[in-house]
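Just so you know, all these numbers are worked out from the coordinates, no wet-lab data involved. Predicted, not measured: the structure shown is a model, and the values here were computed from it.
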Structure P
Amino acid sequence: MITQDQLKALQERAEALNKYLDIENKKIQVEEEELRTHVPDFWADQKAAEAQMKKIKTLHFWINSCAEVGKAVEEVATGFDFVKEGLVEEAELDALYADAVDKVEKLELRNMLSRDEDKMDAIIKINSGAGGTESQDWASILMRMYLRWCERHGYKTAIEHMVDGDEAGIKSVTISAEGAFAYGYLKSENGVHRLVRVSPYNAQGKRMTSFASVFVTPLVDDTIEITLDPARISWDTFRSGGAGGQNVNKVESGVRVRYQYKDPYTGEEEEILVENTETRDQPKNRENALRNLKSILYNKELQHRQEEQRKVEDSKKKIEWGSQIRSYVFDDRRVKDHRTNHQTSDVGGVMDGDIDEFIKAYLMEFSDTAHS
């Protein structure tokens with residue numbers, strides 16, 4: 001059974017959240033924002049109207065979530081008194097406490113996603129490392145892990161482009177994940193993921209190490225202005241589809257956009273390549289490819305903004321793009337994150353998309369709120 005101290009600590013956490021989120025002010029704010037939707041020509045500018053509705057929805061989220069936390073904590077306090085009188089079982093009180101703690105932690109975690117880009121949808125790109133079939137299989141296992149995580153959280157996913165492996169698995173895949181704070185959560189996955197296992201593709205049954213890189217960018221929407229120089233864009237089209245049979249597209253619906261990017265800060269030039277074979281409609285694929293290109297450019301700007309901060313905060317050197325972030329050791333039943341030292345023996349659960357504890361550990365250590 002929970003103690004009086006545990007109840008008090010829970011009440012203090014809920015109270016701190018309420019104050020930090022300034023809920024009373026948000027209630028006034030939501031009334032003001034809703035009044036603006038009552039003007040006759042509100043929907044004349046659809047983009048502005050949608051942005052306004054999104055703002056209202058976000059305010060309601062914080063208000064309702066805090067109310068839910070308050071109600072859950074109140075139930076624990078009432079249950080605590082009722083246990084003494086024999087009206088509530090200890091097991092029932094423990095269940096109420098676990099539920100309240102879960103609600104408080106989820107809201108604390110969401111509160112850590114304070115940057116503008118955190119609330120955006122995400123693009124996940126997975127590339128297999130050197131090592132042929134084994135690393136290509138590893139890339140496909142990671143793809144399934146992220147698709148399952150998105151499914152668990154009710155996010156809508158689409159495979160924008162995929163290149164199959166030579167014998168099994170995939171060489172690369174680009175996935176869009178749409179849902180509240182998708183990028184805020186998934187940014188923790190940026191970097192190199194290392195697999196150690198007895199390979200099913202090795203005849204000698206040797207233990208092998210494989211790598212795959214994961215690159216997550218915020219998926220820009222129409223409210224963010226990204227300027228593309230038309231003179232630096234070139235397009236190719238190609239037939240999309242599988243190796244044969246019904247999947248082969250008879251028309252060139254696959255698109256490839258090349259953008260000659262010049263870094264405004266360093267003057268360095270590079271070619272950015274984006275492919276899209278998501279639909280059989282070439283104009284739609286062009287639209288998706290441009291959206292992804294804008295997302296990459298937006299992410300580059302974000303990285304520049306964060307560069308100075310990273311120089312100052314030595315502890316954050318560990319999270320630079322491209323560093324090895326997590327090891328998955330199948331035979332030893334261990335998954336360990338090298339940035340936070342969080343680990344679990346539930347390898348099966350992790351590969352089935354249960355990575356919330358890794359995301360939480362990352363955000364608690366590296367988010368702006370965690371250091372404020």
Structure Q
Amino acid sequence: MTLLSIAPLHAVILAGGTGSRFWPQSRRRFPKPLLQVVDGKSLLESTLERVRCFAAPDRIWIVCAKSHAPVIKRASGLPASRILIEPQGRNTAMAVGYAAARIAAEDPAAVLAVLPADHCVSNARAFAAAIRKAAKAAAQAQVLVTLGVKPTRAETGYGYIQIGSALGRKHSGLHVVKRFVEKPSLPRAKRFLKQGGFLWNSGVFVWSAATILREIEACSPSLARALAPIRKMPRSGARAKDAVSKAYRNAPSIPIDIAVLEKSRCVWTLPVDFSWSDVGTWAALAAELGVDTHANCTLGGEVEFYDAYGNLVWGEKRLVVLLGARGLAVIDTGDALLVADLARSPEIKKIVEKFSAQKREDLL
């Protein structure tokens with residue numbers, strides 16, 4: 001009998017965010033994971049294809065916002081019992097805790113592979129192999145494992161992991177995590193790349209449900225207290241919904257990295273070298289699609305380029321013409337038109353926050 005037949009491997013896909021940096025295409029009614037931006041597939045569809053390489057159909061879960069639940073359910077094809085609905089946004093720590101508590105109630109020995117719904121990975125087989133290797137270590141050693149991507153450039157948009165000592169023959173290839181580093185300045189990122197021993201933090205985690213719940217109690221007492229009603233609730237029905245609502249009302253809004261991983265003493269990393277991108281901004285998508293100083297990319301609509309290079313354009317019904325333009329994101333959704341310097345596309349989130357403060361529901 002194999003280890004993972006004893007400790008079943010579940011996939012938990014986090015799809016709770018709206019992807020505000022992908023405005024105006026990503027909206028509350030149609031979030032970023034549903035956008036078809038690579039190979040004619042939505043990001044969620046590609047993610048589901050990857051997880052089916054290592055998780056059985058009845059062990060695939062999605063955590064999503066209440067407003068997105070109907071469209072996520074239709075797009076994923078998963079049964080309602082596998083869609084965990086968040087009544088309000090509380091960042092990834094609560095989403096992870098909710099999923100772990102819910103799955104542990106059904107399968108106490110479960111090992112969870114937790115991953116975002118909107119990343120791009122070049123090699124699904126290599127990804128699945130890495131998940132299985134991490135799952136074996138997580139189950140055997142009762143540790144938290146994060147996949148660390150070997151960096152190919154001095155990237156300032158990602159967090160970093162500094163690797164510590166190797167774990168030896170029994171867990172070949174894995175390392176203790178020495179520390180996590182938030183998104184660095186460019187000089188610091190260049191130093192990490194030159195020095196070596198640093199990985200990009202992929203945001204892909206593997207651990208048993210029991211281990212992450214144990215570490216939440218040790219590292220984030222306020223989160224553990226908030227999760228208490230969920231851990232005691234029945235699996236379905238009105239009482240379950242009430243317990244989830246109560247838990248989310250009391251939960252801190254904090255990422256799982258800060259709530260647990262940066263504090264825990266049992267975090268390991270598995271370095272991987274397949275191509276990976278969090279596709280977090282229009283600039284990141286442009287890079288993923290091969291946009292550079294000599295090439296443009298069109299995602300939709302009728303577009304004409306004249307002496308224009310390094311642009312990403314997503315048109316709607318009207319013709320879009322770029323003349324002499326360099327390094328722009330031009331996104332036309334009919335009701336809104338974004339023209340932005342690709343290098344500044346992370347700032348789009350601030351614009352969306354301003355619209356939210358102004359209660360411009362038509363734009364959200």
Structure R
Amino acid sequence: MASIINVNLPQQSYEIAIAPGGLDQLGEHMTGLKLGLKVLLVSNPTIFKHFGERAIASLKAAQFEVAELSLPAGERYKTLNSVQKIYDAALENRLERSSTMVALGGGVIGDMTGFAAATWLRGINFVQVPTTLLAMVDASIGGKTGVNHPQGKNLIGAFHQPRLVLIDPEVLQTLPMREFRAGMAEVIKYGVIWNAQLFAEMEVSKHLDQLRYLKPELIDSILTNSCQAKADVVSKDEKEAGLRAILNYGHTIGHAVESLTGYRVVNHGEAVAIGMVAAGQIAVELGMWQKAETERQDALIQKAGLPTKLPSGVDIEAIIAALQTDKKVKDGKVRFVLPTQIGEVTVTDQVPSDTIRQVLSEMQ
């Protein structure tokens with residue numbers, strides 16, 4: 001049985017379906033959405049090898065005409081150059097306004113396919129079939145699409161909501177351990193910013209670093225609670241006018257670390273973990289959060305096998321300079337999401353550079 005979470009938006013609401021074995025019902029799930037016949041399935045070679053044939057078979061069984069495109073995996077390929085390849089495939093297969101792009105993969109494939117769908121013929125349908133934990137709980141929901149600019153992450157993009165997000169937890173069985181841990185960073189984030197009960201459930205679990213050690217009930221809770229948290233926030237603030245900024249917890253310093261290491265040293269989840277440790281400590285220094293709470297957060301991060309220190313060789317001044325190009329800068333001031341208690345955060349631009357320096361130097 002699929003559990004359905006609704007993302008309610010003024011323009012176009014959609015469903016997140018969490019369905020074990022759901023990959024084989026992709027075509028069925030899409031049939032009710034009144035989509036055109038043509039589908040372009042975008043994936044990466046590894047994911048395609050595992051799941052491509054099943055996805056295509058399901059789409060064809062539902063009478064869709066399917067073309068496929070495989071792009072290299074990895075944050076450093078999240079560029080306009082890769083999007084150009086999606087446009088070329090769209091042109092070659094004569095995608096129309098009623099056609100659909102389906103992203104089968106992690107956050108990088110989802111972001112690029114979504115951006116291509118947002119901009120091809122001024123916007124066509126788009127369906128997310130996330131295959132990593134990180135994409136399931138975060139990247140596939142909320143309509144943020146985009147690519148990286150050489151000077152910073154996700155600087156080029158558009159808001160373009162999917163018509164459907166289909167999550168099949170069974171595909172996580174093939175996920176490499178490091179990728180699973182990266183996804184857990186975003187789950188811990190939801191515990192800190194929104195859902196104290198989810199945080200407590202993770203504290204009780206003996207392990208968080210490998211899928212095979214987690215009880216099925218916990219996996220189910222992680223997926224439904226994380227998706228519900230994201231859906232709640234996005235429904236209240238689709239275009240990040242206010243509340244949605246809290247989803248960037250850990251991302252401000254995290255993005256700077258990712259960008260400065262050329263997307264080759266730490267993955268997105270590891271960078272977010274480092275960013276959450278920093279943000280938690282900044283909140284303690286500013287008297288907004290209890291030291292005991294930041295210790296609880298950091299213990300979860302470590303239990304998930306995630307880093308709590310900066311990668312070696314990253315220059316603190318370079319991080320502080322990189323913060324100025326972040327998308328969350330407003331009127332020249334960097335906005336930080338800082339926790340006030342487990343399950344609640346606030347957004348502030350009143351963080352002195354010296355406090356950031358001090359915290360980062362302790363994380364070297």
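Computing helix-only ellipticity at 222 nm (-39500 (n - 2.57) for each DSSP H run of 4 or more, over all residues; to 500) across structures P, Q, R gives -12500 for structure R. Given a value of 36 for percent of Cα pairs over 31 Å apart, point me to the structure among P, Q, R it was derived from. Value 36 for percent of Cα pairs over 31 Å apart corresponds to Q out of P, Q, R.
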